[in-house]
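Before anything else, here is the set of structures, which you'll find just below.
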Structure 1
Amino acid sequence: MPDFDVIVVGGGPSGSTAALQAAKAGLKTIILEKDRDIGYPVRCGEAVGDEGLRYFIPEPDPRWIAATIERVRMRSPDNTALTFDSPGKGYILHRRMFDFHLASLAAAAGSDIQTKAYVDGLLFEDGKVSGVEYQHFGERKRLTARVVIGADGVESRVGRMAGLRTALKLADTESGYQVSVGNVDVDQDVIDFFVGSNWAPGGYLWIFPKGEGMANIGLGVEGRFTRDHISKELVHNFLKEHFPKAAVMTAVAGGIPVSTALKKMYTDGLLLVGDAARMVNPLSGGGIISGMRGGEIAGQLAVDAIQKGDTSAAAFKTYPARWRKVAGKQYERFYRIAQYVRELDDAYLDKIAHELVDVPAEKLSILKVFTTVARHKPAILLEITRAYANLL
């Protein structure tokens, strides 16, 4: 008998959601998290939409909501600002508390959790993934399982060890750097996006409020520009110019996948979820809720496979179609939009901002901005119109 029915590698939102599904079904489940704490360090901007959040948690806990977002402000390269209502209410989370909450739900359902558990090897039986090898406080350990779920982030080690191609192309990766700062004066109901090569070549810079005097400020630089532009320097130069008295509380750097989902996100005995499967909005880089949706699907597939006694790749063949129905098809559309938007030069972005700056706020929207940007490319206009409901 294996040690566990399901081993989940990674205790982020997608991993905890997958573990919750397995544990609720009565499967013996464990989460192995490489860091010392669930939810730390925080490696994202912490923004989610209200509708997506309530899909999982009908009554969000105010304790892990740092700010409620009602408006969006987009700034062009010359700092021309366009402000409009958000198409849906959003939140900036306290991710450490939020992730801890999700893990506690999995634990309450019966899942074990180990932190400081660094998975660095897989076990195989007859060519099928059958467990993991890992380091735990300096001790070598191994656990066997019927299904392993990899929720271990960008360019998943677990997926790579199982023979899946998880490496990202340079053009489909952004180099991200973010600081959480205090002693800054920012609007608490507004998220700011700065576009242009002076702010973040091939990506964007963001300001997300986190309570009075606090904010997350970060950016992503597209991979092809990283030779000449260092994300950390761009962020600190921005702080020096716009928030010279800001106190940096934390800083984090990492890769941001801005591609479509992996074509192969499963194999015999293994499923990938979240960033590991590239379940990220390629236009915004956001992936909390989409990763949780992927975790939900993967957890359900693991339950079904184990109950039927077949955990081969054939048992998971519906995974890509189920993901595509939930978000994958929409994200493919976002990817095509992003490819077009990233090729626009600063002069054109400024021109669009100048055209729209006098439009009354009540008549301005994200749809108006994007359709104006792409008005000379009918195919992209059609994609934008179809995608409008989920652009944020």
Structure 2
Amino acid sequence: MDLLAFSEFKSGRLVPISFHGKSDHAFIPNPLPPASVSNDRFWPLLLEASKKLERLSVKGDQLPDVNLLLRPLQRREALTSNSLEGTFVTPQELLLFEAKDSDGPPKGEPGQRDDWREVFAYDFALRTGCEWIKSGQNIDLQFIQKLHLLLMNASARGQEKSPGQFRTTQVVVGTDRRYVPPPPEELRNSLANLEIYTMAPPTELGPLLAAYIAHYQFEAIHPFQDGNGRIGRLILSLCIYKWLGHQTPCLYMSEFFEKHRKDYISHLFRISTHGEWNDWLEFCLKGTIEQATASIQRCEALEALRKKYETVLGSSGGRSLLLLDELFKSPFITVVEVKKKFDVTYRPAKAYLEKLVAAGILMEMKNHYPRTYMAPAIFDTAYN
């Protein structure tokens, strides 16, 4: 690690270590909360971000089923958080893969790519974390370890990285050792401080700023052998959900971080090297506004599309009309799913879907087994 990159204003201390037989230094972040942050600078941005989040929350509450908005947002979060780590899966691949097992992460299916399983597992861990919070669980170290276990157990390469266990060896970030997190013997103190913060974030900064501060601290500690970036962004979403008291977990930041990848990485690094907390928080608030605005627009577009389809089907839509909500949760559907939903045989299930094809809502996908249909307009609105 380049010691010259760290100024006198660094937000932690450097300690000598030995890594693979060579001398180096590791960075240990100062305990939270940071002393150099004041929300006075952020009032205009904070006010705008709060208004956008409130409007988004109201939008979700107005829907007949909040999952019509929530599931596309969560899947987008899973896709973009993994792409930040170099795991690229298309929305269509994820949705088709998800249809094979909607109850939990697939377990080592032969012939399936680990990439698909890892993105699926992120989405599953995010939904599970939301349920845990809804049941009253706190975001403590045990909570974080359980999420990591869910995330890493889904693939063979993840199972080799001590799922759910804090690391006992030194790790580095980047092939050039651009950043070296605390040595394992320092983890206990750093994690204990982080847990105190996540259990009772400081009220004077406000919950949104506190969540972004906790995100930096987690990434600086880098407590796991692998998966720190993904689990850190997952925890950020859950902190915002819990600390802001939202009825629906509707803000996800990975899409903004992916769009501004270099700035995201640079801002985190500059907190360590120069103590630039304020620049990081301003960056995150601008991202909050951008993501909330995009989600509101997507929600409104989905609402308009749903009303259009209800009009097209009319009162004679019957069970085909009932399938609409399922399509807005996931724009891919199989005849097998319809059979299970309505407890009917293959022939009537296919007839319900063909009625949606005739209405221009569905199209059959070629060369897919079991027989699969797609709602292209819903897919494009939710995922493009």
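Read-outs: derived from the displayed coordinates by stated rules, not from any lab. Values in this document were obtained by computation on a predicted structure and should not be read as measured data. Cβ atoms are built from the backbone, for glycine too; each structure is taken alone.
Among the shown structures 1, 2, from which was the value 19.3 of Kirkwood radius over Cα pairs in Å, for residues 79-238 alone calculated?
It traces back to 1.
If mean projected area of the Cα convex hull in nm² comes out at 19.9 when worked out from the coordinates, which of 1, 2 was used?
Computing mean projected area of the Cα convex hull in nm² on every structure in 1, 2 gives 19.9 only for 2.
With FRET efficiency 1/(1 + (r/R0)^6) of positions 143 and 343 (r between Cβ atoms, R0 = 35 Å, to 0.05) computed per structure, which member of 1, 2 shows the largest figure?
Working: 1: 0.15; 2: 0.35.
With respect to FRET efficiency 1/(1 + (r/R0)^6) of positions 143 and 343 (r between Cβ atoms, R0 = 35 Å, to 0.05), the highest-scoring structure among 1, 2 is 2.
Just checking, which of 1, 2 has the largest value of distance in nm of label points 7 Å out along Cα→Cβ at positions 127 and 207? Kindly include the intermediate steps, with their values, before the conclusion.
Working: 1: 5.7; 2: 2.4.
For this comparison of distance in nm of label points 7 Å out along Cα→Cβ at positions 127 and 207, the top structure is 1.
Rank structures 1, 2 by Cα Rg over 2.2 N^0.38 Å, for residues 15-94 alone and report only the one at the top, that is, the highest. The partial results should precede the final answer.
On the way: 1: 1.48; 2: 1.81.
Top value of Cα Rg over 2.2 N^0.38 Å, for residues 15-94 alone, among 1, 2, belongs to structure 2.
Of the structures 1, 2, report the one carrying the highest value of distance in nm of label points 7 Å out along Cα→Cβ at positions 39 and 151.
Biggest value here belongs to 2.
Given a value of -19000 for helix-only ellipticity at 222 nm (-39500 (n - 2.57) for each DSSP H run of 4 or more, over all residues; to 500), calculated from one of 1, 2, which structure does it belong to?
On the way: 1: -9000; 2: -19000.
So the calculation was done on 2.
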